[in-house]
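Visitor: Next come the structures, one after another.
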Structure P
Amino acid sequence: MSSEKIKSRIDAHVIPTYARFPIALTHGEGCHVFDADGKRYLDLGAGIATACLGHGHPEVASALAEQAGKLTHVSNLYYTEPQGLLAEKLVALAGGNGKVFFCNSGAEANEALYKLARLRGADDGQFEILTTLGSFHGRTLAGIAATGQPKVKEGFAPAVEGFRHVPYGDLEAMREAISPATGAILVEPIQGESGVNCASPDYLLGLRELCDERNLLLLLDEVQCGHFRTGNFFGWQTIMAAHAEFAPDACSMGKSIAAGLPMGAIWASAPLQDLLGPGTHGTTFGGTPLVSTSALKAIEIIERDGLAQNATEIGNYLAEQIGQLIAHHPNVLREVRGLGLMIGVELTEGVAAFAESKRPASVQIVERLHTAGLLTIPAGARVFRLLPPLNISKQDADEGLAIIESVIKELAQ
């Protein structure tokens, strides 16, 4: 089936919640994908940080086929071995204490965090969660209320009660915002959707001290920056490498956790681990044998092949090379930032080639990169993100850099 036929069928029958790019993908291999007309793209978006081992990984495919021949789904009224093994592994990666809850996405994981915070504060009337401007926590009604971006809230009033936003990175603003109803603070160690903004160690340390001082929960949204993307399992573990004593009270996970299959999870520390008891929360598909098998196999491969270290090394290489490109073309590129393989590249304001269109420059640069054979992800008004598979090679990185350089040189002229 041609790209046009695929696109027309989806446009005719799928509710248009996404402003899709005009690309119809059919298959992939490693860091590359192919459209229905045979065009090859280097995928440095990885399904927005989801396909952590790229496409068509033979070991993941084999593990899934074997598990599908045994058991794909049973209710969480029963026990299964893959879920238990995965839970044990995630608790170990989180530091060895606490428990996990499985769901289907990052948004659902954040919903579990909201309920955890409300249950914990119920007796004292502490239902409020403070979040930050520029944050993104999902598109459920509570996720929209938690998200600090007005554009995602439009049309969905009245907002779910109990969420307020303060500037990201501003510890004093957070302190001043605390009210008697506040029970928790929720932040992303690295904000992805608003342009890859990293929290500083001092900021996270300050939040931890503030929460301890005021008896609040510190909740971290690790949906995009987690799962080894920054060189450690959690993004906060990379940021706080010099502060081994630091830990949140709970955090959410999603995206990469099952190597492209739908899975989310939360980790809750020991004092909170049994707060969500029978009847307080649930899930039909969370932690099924099939998705748990995929997640276990992905972690096994990542640890065996040293892909966390690869994320650090290739991420640093990409950032350094783009930094050199910025030095040569400051009229097009302003800044590169991020950690590991979560990289944001910010365009200079007022790039001439984008001036005539009302669409964000971030979308326009991504479209030009598509034409050149590279998939990246727009963020905010002027940033494109690189979120490649963790097993990206230097050869693939060089291919991506060459495409970026060619597009930037064209814009510079």
Structure Q
Amino acid sequence: MIEAFRNAWKTPDLRNKLLFTFFIIVIYRVGGTVPAPFLDSAALASWFNQNDTGNIFSYLNVLSGGNFSKATIMALSVGPYINAQIIIQLLTYALPPLEQLSKEGGEGRKKLNKITKYTALGISLFQGWMYYRTMYNAGAVTFVGKTFERYFAEAIIVLVFTAGASLTIWLGDRINEKGIGNGISMLLFAGIIARIPTALINYFGYMRDGFKAGEMKNVILVPLIIIVEILMIAFIIFMNNAERRIPIQYAKRVVGRRQYGGQNTYIPIKIAMSGVLPIIFAMSFMSIPSTLELFIKPKAGSFYDKFLHWFSYTHPFYACLYFVLIIGFNYFYVSMSYNPVEIANQLRQNNGGVPGIRPGKPTSDYLNKILKKITLVGAVFLGLIAIFPIIFQVLTGLPISMAGTSILIVVSVALETARTLESQMMMRHHSGFLK
């Protein structure tokens, strides 16, 4: 991967694209330091430290690269757009008009992208208002005078958060047009990478406190956490590149004086084809009970209080249900994005087939059988990556600042960007047919 970036830097147009992408990321990060008006950042930070327990705000803080907990203009960041993409992608398989748009090529994708942006705008308004109400209840809003003044401050704060989310989408589009990689993924990648120095400072703080208190547990566990995270990166890279190759053979056919076909190739099926989306689905679902607790305070000993205790971040039930949901959402996403029947029909139309398997339904059944096994392996992999920080925190009492989900996002984006650079360099170095 480092070699790919080094070679890309030597190519003038790719170097310009890399510099442009870096410039957009700098603008995004600078926007993440500008505070929203009428807010007390110190009161908000205190409230967030007390309530950062696996609720919806913890999830949004991960997506924003820490901007959410600081209440900057980029607090919502890429969260609304990612949620809008997930919603529109699910509706594409449920609503025939959207499904038709997805099959119309470039023009259809442009219309779907426009619908996604409008959906993201609506989600931004709702999340901005929800964020304002939470800050208002926490006493972090400084402009709470008369009724008109309070509503004015509310409108300004919500519009600022919505404008920041819209600016994030616009910056991502600029990377798509003139930069390298997927724009939204690059901004998400930059936000998570920016949290690494803070994570290292926290780790060294644990070690310092351990030395002062005379406890060697933290002194031993902190290097262990770093080693575990490095091993986790290696494991994610291995699983991200892992694939099952199904052999395909095309029959020979003669057209005029020429012979076509007779080629042997394969269909690659990635182990972790769904990426981080099942974790995001499961995280959103699991954060609902703890988020409701922020607005509705249950009575001690009541049924709702006991129910919420089961959904606390460190409870075994939370980890087990989280793991099961990731497996379920992974099967759900793969079933929508990968159609064995359609692949079998395409193979039959092109005189291709799997050696030893009859065309048509036997081929689709064979592909479906393999897909179920691969999906299970990929789902277990995602589940282990997601619940490992929970198990580690329960056993040691130390939180992992860079959780498995963040590492998975960073590694996936880095590998995809490296592949994009390699493909573009290959096109530029191709000699062509005239040489």
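Visitor: Taking FRET efficiency 1/(1 + (r/R0)^6) of positions 264 and 368 (r between Cβ atoms, R0 = 30 Å, to 0.05) as the quantity of interest, name the structure among P, Q where it is greatest.
Guide: Top value of FRET efficiency 1/(1 + (r/R0)^6) of positions 264 and 368 (r between Cβ atoms, R0 = 30 Å, to 0.05), among P, Q, belongs to structure Q.
Visitor: Continuing with the same structure: Among the shown structures P, Q, from which was the value 17.2 of mean count of other Cβ atoms within 10 Å over residues 152-159 calculated?
Guide: Label of the originating structure: Q.
Visitor: Going by mean count of other Cβ atoms within 10 Å over residues 72-79, which of structures P, Q comes out largest? Walk me through the numbers on the way to the answer.
Guide: Numbers: P: 10.4; Q: 26.2.
When mean count of other Cβ atoms within 10 Å over residues 72-79 is calculated for P, Q, structure Q comes out on top.
Visitor: Sticking with this structure for a sec: With percent of Cα pairs over 26 Å apart, for residues 136-327 alone derived from the coordinates and found to be 67, which of P, Q does the value describe?
Guide: Traced to structure Q.
Visitor: When you work out distance in nm of label points 7 Å out along Cα→Cβ at positions 48 and 376 for each of the structures P, Q, which one comes out largest?
Guide: Across P, Q, distance in nm of label points 7 Å out along Cα→Cβ at positions 48 and 376 peaks for Q.
Visitor: With relative contact order in percent (Cα under 8 Å, 6 or more apart) computed per structure, which member of P, Q shows the largest figure?
Guide: On the way: P: 21; Q: 18.
Evaluating relative contact order in percent (Cα under 8 Å, 6 or more apart) on every structure, the highest lands on P.
Visitor: State the single structure among P, Q that was used to calculate log10 I(q)/I(0) by the Debye sum over Cα atoms at q = 0.07, 0.13 Å⁻¹, giving -0.33, -1.19.
Guide: P
Visitor: When helix-only ellipticity at 222 nm (-39500 (n - 2.57) for each DSSP H run of 4 or more, over all residues; to 500) is calculated, the result is -24500; to which of the structures P, Q does this value belong?
Guide: Among P, Q, the structure yielding -24500 for helix-only ellipticity at 222 nm (-39500 (n - 2.57) for each DSSP H run of 4 or more, over all residues; to 500) is Q.
Bear in mind these aren't lab numbers, they're just calculated from the coordinates by the rules spelled out. Just so we're clear, the structure is a prediction, and the values are computed from it rather than from any experiment. Cβ atoms are built from the backbone, for glycine too; each structure is taken alone.
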